[in-house]
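Q: Dropping the structures in below, format is structure tokens.
What follows is calculated from the coordinates using simple rules that are stated; it is not laboratory data. Keep in mind the model is a prediction, meaning the values are calculated, not measured. Cβ atoms are built from the backbone, for glycine too; each structure is taken alone.
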Structure P
Amino acid sequence: MDEAGVSAVIIPNADPHQSEYLAEHWQALKWLTGFSGSAGTAVVTKTEAGMWTDFRYWIQAASQLEGFDLFRQGDTDVPSFEKWLTQSLSDNDRVAIDGKMMSAAQAGRLKKKFAQKGVVLDTTMDLISGLWQNRPTKPRTSAFDLDVLYAGETRKEKFSRIRKKMADCNADCHVVATLDDIAWIFNLRGKDIHTNPVNIAFALITRETISLFIDPAKVSPALETALKTDGVDLFDYDKFYATIQDPDTKSRVLLDPERISDFIYQTIETHSDIIEMPNPAVMFKCLKNEVEISHIRETAVKDGLAMVNFLHWLDTSDAPKTEISAAEQLLNFRKEQEAFIHPSFDSIMAFKEHSAICHYSADPDTDLPLSPDAMFLTDSGGNYLTGTTDITRTVHLGSPTSQEITDYTLVLKAHIAVATARFPATARGYQIDAMARRHLWQQGLDFGHGTGHGVGFFLCVHEGPARLSTLPVDIALAPGMLLTNEPGLYREGQYGIRLENMVLITEDQETPFGKFLKFKNLTLCHFERNLMNKTMLNLPEITWINDYHRMVYQRLAPGLDAPIRKWLEHKTKPL
């Protein structure tokens, strides 16, 4: 910092592709601070070092940080890192960040805020690479085709749709850096990021050419032939930045400032006109086609069988169990299912007070043995060729207290409020989010994460642009969107409860007041009758639970062994 003449450095948890989960090569935040969560930002000044993370990681960060003060982002009276910085610095002080690790939109917002306080944000500096010894190399896993039998649309058809959007805004070129968008556009999958089936790559789409920048070692001769047959030219990943610096290329370039790095934006702006608009692939990708929906329904049965087998094992097996061994057992049950590839994220197996840690991850030092005296939360998912799943269930391994039953029932009521919602086609996710929280708010309770997020098709388990959360995201909910429904309640040091299903937005009916939509449940796995206080449930809620449990049993029973089928029959009997 002294050599560079800067007073502070910002280190986000980020890569050049604006990814949520990172390959080890780009996990600079973990290298610097010791924090291993997926969301965080560190700031180092001449005299202080702090790290900001949201509610999901407050407890985890407090135990992992080394030499950094924890700022509980979103908590009362906790300033944002940019506000904290502007209060700490003086006029004309310079703040450094690697512009390849921050989106153009976020960098623009920060520059504006800092400028108001007389502070300069310099996005041209990488102060980490020269310090990070023994840095992991970039991943080199093999890319592979996702057959159109699963994708439901060829890549040439997707190219055509994107070029139509380009023509609509008179763009000559479109730059894509986000890995899930590239995976969707090119019908490619890989294993470059742990539990995320993507490849490290960039793409340039013009009206005449398609260029994919990817490590040649990832592409087999057969795949190379298939891509070239579809009009794709392959270039080495490391040649991308040189390509976009070409000053001879004067054109109108479509860029999404939220999904492109500041470095890319600033580079292209020097020689081309920029058209700012969302990546066309973002909305195309989130609206699942009929082939994808059909596969997702089948996948829900497979994943439901794995979950019921697991919960039966958890309930009946006398073998010693720990949080880690439970995760291994569930993975084994998923591996038995056809077309399973790998988990969609590291399973959260959280016993006792660990279940109050929203994104808890067991390791050998924290691995609790399971015993019949407390709550156990299991949040997991699978990536199958036929779709991605995400499910959370909370059980009690012994006799629950009256407070635990009350809390579970409140979360279940919140879940049902979303599951049964009807809403106009103009509705936004934050409006549905409030429906879930109402039951908790009335008791003076709340939870710090969103009620739901988008889910990819054999892609990232967290997918935009729509979400159900308190954030005022201005994206209309639309038929074909695949979301989660996962309200929760967490009592720090005691236990946590979360109940999560995946839901598909479908058309409901047209009324004189417009078109209405609803959620169609996809996940198949029972809820815990012994944690429900029936007196807190109204008749429509009881009817929903009974109907749901009847469907779960009918869909899953044919695939279960007789003892487990009998067990599930008991678990799903009417209230």
Structure Q
Amino acid sequence: MRITFTITRHYLHKYASLQRILALLLVQCIMPVTVFAQSIQTGAGRPNIIYILLDDVGFADLGPYGSEINTPSIDMLANEGIRYNSFVTRAICSPTRAALLTGRNNQSVGMMDLARGNSNGPAHSRGYITQEAGTIAQILLANGYHTSAVGKWHLTPIPEQEDSFDGRTNWPSGKGFQNFYGWLSGWCDQYNPSGRGREMIEGNHPAQEANPGGNHVSEAIVDRAIDYLKEGFENAPWQPEFLYLAFGAAHAPIQVPQSYIDKYTGVYEKGWDKLREERFARQKQLEIIPVDAVLTERHEDDPRWEDLSAVEQTVYSRFMATYAGFIEHTDEQIGRLVKYLKDAGQYDNTLIFLMSDNGAAPEAGVDGNFTRPYGNDISVEEMLYHLEDLGTERSSALYQRPWARVGGTPFKKYKLWPFGGGVRDPLIISWPGKITNRGGIRSQFVDVIDITPTVLDILDIDAPDKIGEIEQMEMHGASILQTFNDPGAPNPRITQFFCMRGNRAINHEGWKAVAIHKKGTDFGEDTWELYQIEQDFSEAIDVSEKYPEKLQELKALWWSEAEKYGSLPLTSPK
């Protein structure tokens, strides 16, 4: 006897009991069954996919990249997988997230800058992802995956973040995620999320608990991530999972239980200059940077540690201890997720991409902020008086800018800048069942737009020509699958351009050109720098005068790429 079922994915998702019955029929082979359900037909046997995205975590802030911060769970993923040392992002959150989830250049999909919303501006600055650029969640959902997102979203325009707004096209549910628990804005209080875009959302509406059970937000979102995975594994064991885990950590406010801060008592009193040198030496020992790499010089507008007062040193070292504790606490939550996967027997068949969205954050300036992350704040003497509040719900802090310089070791600058300190970030890939060169380091030039095409390559899924009735733009990224087990694999790309807030850069065949734009001036007046990054890993030596013809070639190429991918007209902050 032959029985044929025609079942929609919605029906499968809604009725868990039916899912279990079908699973028994399929697994135990009670009778020959042909199931015309895309979730079963195309999902079976494929790996689970997890994107773990850290926020404002610099290239040197994790243990496998030279940090003194304790990150055993991330260390394990690196030791069982591979690390990349030439992975680039977009120097700020929303553009990186748009590029990651769509596999396209952020300008092309409408996310030149933050997701503020600008319907009257150029197409590249709409502040939301165009429907012509479907996300990895939409594609995987249509190919049999169960999709969940937890944590920071920051891809919904500000006017659309209100629960009363009629429409969810730019919410996670409108971008292919069946489950969502997190916040829509760029940051939230880690103890008491509240305020427009910063309150906890479950599905399409505010969560019942304004405070996530009294827990730290990082704990709450991992709890929910595990719940979503468990529900899927138990109710539909044939259906693989896609999880997008986007931490608030280590974005401001830096908040974490006191016990994690106390672990770093005495560590940062030596100051940012010494710590940067130590991270640089450790990076060479780990071989995450070349032995001939140069430590870029201290920025003149960042003070030397030895020139600070005793009060400043006391306060500033506690800020960094809080940040370090915040990262260790985050690592612990990642460890809980990995433990669950192992306990569920799913770890070996789970492909994990762990990365940061941009470099470490400089926005609080030299003095740092205590009561609120951005804008003018209290004096350092007042910070000292309230120092025991740092990291608790009684503070909303962001550390001093020179600590971000440490986070970007060995590069120049930090978040928001097109130099390495802004765009070069950690990328760790773990897939125990498939990656054989465990603990390996990869130096291929990889861009954040390459992650999603890699997943599609692994799953042998073609990017769709249409999603619904909407024609889709082509993918801009390239698969890096060949690099997984071949350290000598060629670069997946030879060219990538950058443009944000008037600043520009382009990487091409081992060279990088950078132009920093001065507000109120003509773009034609910008001075370009040139770096031979195949020989100068840290982007330390400007060779524009030595190779003027190469610089002109890259400048012309930048304009060509910018036009090709919709980055014109050029705009800059007023």
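Q: One of P, Q was used to compute mean count of other Cβ atoms within 10 Å over residues 198-205, and the answer was 16.8. Which one was it?
A: Q
Q: Relative contact order in percent (Cα under 8 Å, 6 or more apart) computed as 11: which structure among P, Q?
A: Details: P: 11; Q: 21.
Working through the options, I get structure P.
Q: Looking at structures P, Q, which one was FRET efficiency 1/(1 + (r/R0)^6) of positions 326 and 470 (r between Cβ atoms, R0 = 30 Å, to 0.05) calculated from, given that it came out as 0.15? Numbers along the way, then the final one.
A: Details: P: 0.40; Q: 0.15.
Going label by label, the one that fits is Q.
Q: Can I ask one more? For which of the structures P, Q does the calculation of mean count of other Cβ atoms within 10 Å over residues 214-221 return 20.6?
A: Values: P: 16.0; Q: 20.6.
Computing mean count of other Cβ atoms within 10 Å over residues 214-221 on every structure in P, Q gives 20.6 only for Q.
Q: Something else about it: Using distance in nm of label points 7 Å out along Cα→Cβ at positions 70 and 406, single out the structure from P, Q with the greatest value.
A: Working: P: 2.8; Q: 1.7.
Structure P gives the largest value of distance in nm of label points 7 Å out along Cα→Cβ at positions 70 and 406 among P, Q.
Q: Another one. Tell me which of P, Q gives 1.4 when you compute distance in nm of label points 7 Å out along Cα→Cβ at positions 46 and 238.
A: Details: P: 3.8; Q: 1.4.
Of the options listed, only Q reproduces it.
Q: So distance in nm of label points 7 Å out along Cα→Cβ at positions 54 and 174, computed for just one structure, reads 2.7; which one of P, Q is that? Please report the intermediate quantities before stating the final value.
A: On the way: P: 2.7; Q: 3.2.
The structure behind it is P.
Q: Same structure again: Matching task: 1.6 is the computed value of distance in nm of label points 7 Å out along Cα→Cβ at positions 366 and 462. Pick the structure from P, Q. Could you put the intermediate results ahead of the total?
A: Details: P: 1.6; Q: 5.9.
Corresponding structure: P.
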